[in-house]
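Undergrad: I've put the structures underneath this note.
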Structure P
Amino acid sequence: MNFKNPKIKELFEKISTLPKLSNPCPYHCENGVHINLPELCQKDQETITNLARALLPWRKGPFYLGDLFIDSEWRSFMKWEQIAPHVNLEQKDVADIGCNNGYYLWEMLKHNPKSLMGFDPGEIFYAQFCFLNHFLQTPIVFQLLGVEDLRFYEKKFDVIFCLGVLYHRSDPISALKLLARALREDGELVLDTLIIDDDKEVALTPKESYAKMKNVYFIPSIPALLSWCFRAKLELIEIINIKATTLEEQRKTEWMDSLSLDSFVDLQKGQTIEGYPLPKRAYFKFKRMKNARTRL
């Protein structure tokens, strides 16, 4: 496989030298993904730790790999705990669009789906996934593709997750249409996005950045998001939750190589450093409308 970043090839060469396992390592999910390493791997704990550090930054997690604690920027289990009671993945074909390193995919696997597929164009996230899946040996498929590539993907899904992606798209309605087209009829979309408080159909359009993120284009009000989804032939099932992003959920750790949320918000003023409202997320469940045909 050819990578744009030469560092990724070097990382995969190191992953290939990890101890060969005859059986998958058992794991469980409790405030993170806990992977039980066999004695064979425990002897190589230093090698495993050094490789994990070479794979920085770890955005999603955390992961417990034997004695190693990978304390990611996001405590992703806090998001999953909100979503999990509202989804049924039993024997479903499931996709996670913008899956990062696959954290939520391993949470989803515990819900016995028929198939699991992650999409993310980030090469370092793919390397993190392959590093962890070396031990877990799961049948999860990871595609180095983004939401825009769904138009070329023939498989349809029963459930699609799109968590923390929409505000990074410069054309969010087109992205929603692509997600809708990738669903089977009556298929479900679980969507998480930043929102603003407004009862009108409006969206915040940051001039240069939002909380220092330059790739944030539109942050909608809930009425605006529902209008976008209507155009994409997606029908609201429920609003799962609305929650401000806290410094407990997202914070700087030694497992990332940049600043985090606390450096980009002014809690005393109640705004980002650019003067915008503080981050607030809403979690939704939609279904594809019957006989829906979406034009891109």
Structure Q
Amino acid sequence: MFLFVACREGSEIPSEIVSMEVKLELKRFDREFASASPETLDDLKREYPYLFPRQYADSVWNLKLQDTLQQALLDEIDQVFGDFKPEKEGLELLFKHIRYYFPDQPLPKIVTVSSDVDYNNRIILADTLLLLGLDNYLGKEHRFYTGIERYIAEGFDKKFLESDVAAAFAKKEIPPPTDRTFLSQMIYYGKELYLKDQLLPLIPDEDKIGYTPLQYEWAQANEEQIWRYFVERELLYSTDRKLGPRFLEPAPFSKFQLMLDNESPGRIARYMGWQIVKAYSRNNNVSMKDLLKTPGKTIFEQANYKPKK
């Protein structure tokens, strides 16, 4: 009998996923480095050789050990994350879902680090290693993020950690678009968000795309008008590279070049691609792996997508 376990409102997790045995190994390199000394540095280098590039002399790491800013950063990580138990449990549930849909996926070892707020590389996922830059998740108002643009800092909250890991996994599984059309790029990102739907049923939709609740409501309320804008201006099959910065890439708002621009969230075309992929899934009996490999043009043609009014 196929049982379900209730979770967030409107979501259910099959009991066969919940009951899977998934235990992730966790190594707190951030804590170990915070308590290290020049005398114990060699021990750390032996255990984590991939975190100590050979081109850097020991003097570089010894200076880092004495750096007061680095110590303050590590202290803040400890205050925000503590023993990391809730986050580890959330990541284990994520990898249960990954194992359910992708049975051959190996389980990585989790290593938490301080990355000097390298937010473009906050998550690094290899087959057997998952590096988490926890200093990128201290909260959007944190003093260490002063000077970083607001729309970027909005994502610096630990509630986005699981979503960011799922995005890193998606990049490994979703083939790049086969052409440079705006539509194909929209659907590429739509596949990523649809995959998050399956892997993260407890996560609110706005957190999957990195919107605030108000931004997500705006996208829902204006879906029909956005779609009409794209169609009437013949943007879907355009290969104009300027469309990426306007509608796909992180930005404070999307650039329709209309009065409503400042009200809109950035990356609105990703939201639209998400709706197209969801429509395709509803109207076609296709496995997860096959959906991710299906060309964007095919998904669009067979989705029978109709924007919400």
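Every number in this text was worked out from the coordinates using simple rules, so none of it is lab data. This one's a predicted model, so the numbers in the text were calculated from it and none came from an experiment. Cβ atoms are built from the backbone, for glycine too; each structure is taken alone.
Undergrad: When distance in nm of label points 7 Å out along Cα→Cβ at positions 27 and 51 is calculated for each of the structures P, Q, which structure yields the highest value?
TA: Values: P: 1.4; Q: 0.8.
Across P, Q, distance in nm of label points 7 Å out along Cα→Cβ at positions 27 and 51 peaks for P.
Undergrad: P(r) over Cα pairs in 20 Å bins from 0, in percent computed as 29, 54, 16, 0: which structure among P, Q? Walk me through the numbers on the way to the answer.
TA: Values: P: 33, 58, 9; Q: 29, 54, 16, 0.
Working through the options, I get structure Q.
Undergrad: Further question on the same structure: Rank structures P, Q by distance in nm of label points 7 Å out along Cα→Cβ at positions 131 and 179 and report only the one at the top, that is, the highest. Numbers along the way, then the final one.
TA: Numbers: P: 2.9; Q: 3.8.
The structure with the largest value is Q.
Undergrad: -7000 is what came out when helix-only ellipticity at 222 nm (-39500 (n - 2.57) for each DSSP H run of 4 or more, over all residues; to 500) was calculated for one structure; which of P, Q is it?
TA: Numbers: P: -7000; Q: -13500.
This figure was derived from P.
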